[in-house]
Structure P
Amino acid sequence: MDLSQTRFIGIDLGGTRGSFTCAILDENRRIQFRGEVTQEDWLAKLGECPIAIAAITSPTNLNEGVMADKAKRSQLTVPPPPKKYSSMRQCEYELLTRGFSTTRMADRYESCSPALQRALRFASNLAAQGFQRWPAPGAERQLMEVHADAAFGQLLGAKLNPVKTLEGRIQRQLLLQEEHLNVRDPMIFFEEITRHKMLIGQMPAGILISPVELNALIAAYTAWSAYTNPTGVTRLGDVNEGHIILPSPTRRI
């Protein structure tokens, strides 16, 4: 397919009521859009994307019981202790072994929290809009699941600061900049700080990207990374239950 016609979309369900956050990159990782959208906005933007490769920072399917299978548990790189971690998806367990907190999907929709039920409904709506699970060769709309912190951690190769801290936001924005996304240099934030501004509590605005937009941007970057270099990404989980995709880092320390 024509890469110039392909758009890479990151979705984070965080946002004000009735909306969610998304980011759209072109084939060169240039940001075409980032911000909150309503469902109507989403459909309009999707209609502008001839080929849409999307990644969402929420679970896309239920627990299918892989971790309850003794034989499959024994084949994992880090086998879990007996009778522990059996009620979660394999990809979630693998995130835990990497040091990341994660949701634990139930095996029934009715047993999920309201937030997870919303995520499953959203994934179902995307399927109704023609999105197929990546990789789906030839499909013009494809979807994958990502974990924002794990994706940033994959790029950094070290422990992340929490995203809600100043340090965590700057760290993530720097990583996006190093992966050639056209975000502002977050170090400018410190150049804008003066003694007077600190005294009156006036911090520089418009430089640092919000946590939900950072999540959407790393999801979009992961979609780009998976589509352009499918053998370079990391896939956590079981193929039948669904993978969490981690991007292929290009930076060199």
Structure Q
Amino acid sequence: MEVSVVIPAFNEEKLLGACLDSARAAFAAQAGAPEHEFIVCDNNSTDGTAALAAAKGVGTVFEPLNRIAGARNRGAAAASGDWLLFIDADSRLSAATLAETLRLMRSGTCCGGGALVAFDPAPPAWGAALTWFWNSLSRTFKLAAGSYLFCRRDAFVALGGFSPWLYAAEEIALSEELKRWGKARGLDFRIIVSAPHLSSARKFRMYGAWECIVELFTFLRGPFSAVRDPSRLRIFYGGKR
């Protein structure tokens, strides 16, 4: 088994290094770790994102259109692994989350999945409530967060990857497609609840409670709403880092 870790990155010079270091440490902590590779997709960055990845010895590919689905797809196209693991550049991979992911990959019963999310530093009370709300939806409906989604490569290719028309909620759309693909083949789509994936809490500091709540519900409305229009997704495409 080989695992390809795909990391889309737009102007993530400040946080990408910690992400890559955490991913390497997580794999190093596994007994009998599988073959693996790291691929950073530079999503038209204007800072030193690509140079930092190169300095870390990680291969990069380039995607000129600022759309997260396209960046993930471009990274996946360059991957060689039997399994794809998508993590965000402002997140950190723990050994515990990876260990459970590898167990599911090796089980032969799973086509993909995700993990509950946590934030560092801890968000304000309203941010903690939004996090609880999302995690409840994720656990109940088996929806992977964009910051952590894994799947079999053959399933990803068969489904055409992330929808190229979506600027957000592309992970929700792919989660639903993977569940249907897996069900037809007797395979499950699993959400890891024992070891949440850790992401940066920066957007809770940059944007107010009302902005985040409105954006969350815009995001959850799915592929037939404003997630096709980046001008209505300020938190995702507003340019703050």
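Please treat every number below as a calculation from the coordinates, not as lab data. Predicted model only: the values in this text are computed from it and were never measured. Cβ atoms are built from the backbone, for glycine too; each structure is taken alone.
Can you say which of P, Q returns 23.1 when mean count of other Cβ atoms within 10 Å over residues 20-27 is computed? Please list the in-between numbers first.
Values: P: 23.1; Q: 18.6.
Working through the options, I get structure P.
On distance in nm of label points 7 Å out along Cα→Cβ at positions 180 and 204, which of the structures labelled P, Q is highest? Show your work: numbers first, answer last.
On the way: P: 2.6; Q: 3.5.
If we compare distance in nm of label points 7 Å out along Cα→Cβ at positions 180 and 204 over P, Q, the biggest value is for Q.
Given that percent of Cα pairs over 18 Å apart, for residues 28-115 alone, derived from a single structure, equals 59, which label among P, Q identifies that structure? Before the final figure, lay out the partial values.
Values: P: 59; Q: 51.
Going through each structure in turn, the value belongs to P.
Out of P, Q, which has the highest value for distance in nm of label points 7 Å out along Cα→Cβ at positions 60 and 108?
Q
Please state which of the structures P, Q yields -12500 when helix-only ellipticity at 222 nm (-39500 (n - 2.57) for each DSSP H run of 4 or more, over all residues; to 500) is computed from it. Intermediate values should be presented prior to the final figure.
On the way: P: -10000; Q: -12500.
Traced to structure Q.
Give the label, chosen from P, Q, of the structure having the highest value of FRET efficiency 1/(1 + (r/R0)^6) of positions 156 and 212 (r between Cβ atoms, R0 = 35 Å, to 0.05). Numbers along the way, then the final one.
Values: P: 0.95; Q: 0.75.
Biggest value here belongs to P.
Quick check: 26 is what I get for relative contact order in percent (Cα under 8 Å, 6 or more apart), calculated from one of P, Q. Which structure matches?
Values: P: 26; Q: 22.
Here the read-out was taken from P.
Which of P, Q yields 62, 42, 38 for Cα extents along the principal axes in Å, as computed?
Details: P: 62, 42, 38; Q: 44, 41, 32.
Structure of origin is P.
Upon calculation of distance in nm of label points 7 Å out along Cα→Cβ at positions 76 and 164 from the atomic coordinates, which of the structures P, Q produces 1.3?
Going through each structure in turn, the value belongs to Q.
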